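Input: structures, listed below.
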Structure 1
Amino acid sequence: MKLIDTHAHLQFKAYDEDRDEVVKRNSEELEAVINVGTSVDASEKGIQLAEKIDNFYASVAVHPHHVDQWGGNTYNQLKSLSQNPKVVAVGEIGLDNHLYKPLRVLRSNELQGYPKPDLKKQAKILEEQINLARELGKPILFHCRDAYDELYEQIKDYKGKVRGLMHCYMGTWEQAKKFLELGLYISFSGNITYRGNDYIRGVAKKLPPEKILTETDSPFLSPEPRRGQRNEPIYVKMVAATIATLRNLRTEKAVQITTENAKNLFDLTI
């Protein structure tokens, strides 16, 4: 059994120079890759990749970083895009209260910065997109940074009404328990391998096995020893290997568990 990367962005500019090569090797080595939308444009491009590659899928959304891109017709644009049969989720959506410094996009000379966080604006488009997911009957990919308590308060009343995952989890175990009570999965990326992240590994060790997922968030968060380099979905193997070590499992068993969980959440029949 092969792994599933539940969260990547191979449609991003970081892959413009060699996307065909990256797509080929990742599609061959993995069971599936979900390329996640962060804007209407990125959602469209993710779908285009999914249409070309049998085991690629896509999600649609406007990320909280891009809250100012939300307009009067955005809901309908995302709804229209979601009619594509390769769209398996709504996301990534959520709350982000982190103050980012400008960063250089990997393999690009472009500097990328994000506006000062406005949680009220973010919460508004979060609600709209949760409604979209409910209307479509699709799972949600929740993004959160420095706002786990706020996000829980925002979504707690949807218990039993939505399904989905906490993407690239970086919260505490106490916070994780609250999201598990809502029925959500918890997904880990390459930063679970970083030396200073014992608290993340602690969460991964305690989770019920039926709630663990793996991802890369490519091109970001490349695992050790590739930290700082451009990430790719194939390095989700390092995430799975770390989870296996933490839980005293064979890597093959961790692969089986996380792959079956992903298929269940996203209704993948591969």
Structure 2
Amino acid sequence: MGSIYSLRDVSLELPFGKNYRKILQNIHLDISAGKIYTIVGASGCGKTSLLRVMGGLTLASSGSVSYLSQSVKSPPPGVAFVFQDYASVLLPWRTVEKNVSLGIESKLSPAECAKRVKDAIALVRLTGRESDYPWQLSGGMQQRVQIARALATQPSVLLMDEPFAALDAMTKTGLQDELLKLRDQTGASIVFITHDIEEAIYLGDEVSLMQGPPGAIIERITIDLPSNKNQLDTRSLPQFLAYRKHIYDAIEDRK
């Protein structure tokens, strides 16, 4: 299957005072079905802006962004966002079940909505917590609720903006493994923003190195690691360590 997302020579300028500031420049990127694409770079290099352009939340100043061969001018159907700040996107007066149903309850019959919500909650392993409120859950569980809400829309693409950055190390690694399982179970493509080099390598089928401002992709690396990943064993592999050194050196050389 060909690319489901295609970015060609994408640049973005935003107003700052009386002038404009270039945020992104000359971005080229292709996203294929069922793959995880990680984008790694330092804070402020334009990673989140790139994700917003892909999701139709911000329009590119020049170049082209297409999803399923259609130009992206607004959030396209079949694309869902997962944000870093899970606490601000979950409604505290809604239960887990009601938070997950938020994006689909007005579009589907009650029976279809209930089935999707049940399936999404099961995928993120929160069955039994449907009646809990966000404030009764750990940070990792709250992020699972946000992911379940995205999955309930049955997306073809998940755009994830540093979704695990605010979590402790053990919760973070656990959710990384859950995300790999979710990709395999749903077949969704995932674009995952991070500033953590090891996370980018562990999750990604392809890693894009980003530098900025203005944000530019300076290198794209196909990751060739065993598919049955394990946090300890995979991160100790010579190939993994070689990828880590290469990416670190590439970013440092361009500072």
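Nothing in this text is a laboratory measurement; each read-out follows from the coordinates by a stated rule. Predicted model, so just to flag it, every value in this text is computed and none were measured. Cβ atoms are built from the backbone, for glycine too; each structure is taken alone.
As an exercise: P(r) over Cα pairs in 10 Å bins from 0, in percent, calculated from one structure in 1, 2, equals 7, 32, 40, 20, 1, 0. Which structure is it?
The structure behind it is 1.
Matching task: 4.0 is the computed value of distance in nm of label points 7 Å out along Cα→Cβ at positions 95 and 247. Pick the structure from 1, 2.
Matching structure: 2.
Of the structures labelled 1, 2, which one yields 3.0 when distance in nm of label points 7 Å out along Cα→Cβ at positions 7 and 119 is computed from its coordinates?
This value belongs to structure 2.
Quick check: 35 is what I get for percent of Cα pairs over 22 Å apart, for residues 79-214 alone, calculated from one of 1, 2. Which structure matches?
Of the structures listed, the value fits 2.
For volume of the Cα convex hull per residue in Å³, for residues 15-62 alone, which of 1, 2 scores largest?
2
Rank structures 1, 2 by relative contact order in percent (Cα under 8 Å, 6 or more apart) and report only the one at the top, that is, the highest.
Largest calculated value belongs to 2.
Compare Kirkwood radius over Cα pairs in Å, for residues 55-134 alone across structures 1, 2 and report the one with the greatest value.
Going through 1, 2 one by one, Kirkwood radius over Cα pairs in Å, for residues 55-134 alone is largest in 2.
Out of 1, 2, choose the structure whose coordinates give mean count of other Cβ atoms within 10 Å over residues 151-158 equal to 17.4 when calculated.
Traced to structure 1.
Identify the structure, out of 1, 2, from whose coordinates distance in nm of label points 7 Å out along Cα→Cβ at positions 143 and 159 was calculated to give 2.0.
Considering all the candidates, the number was obtained from 2.
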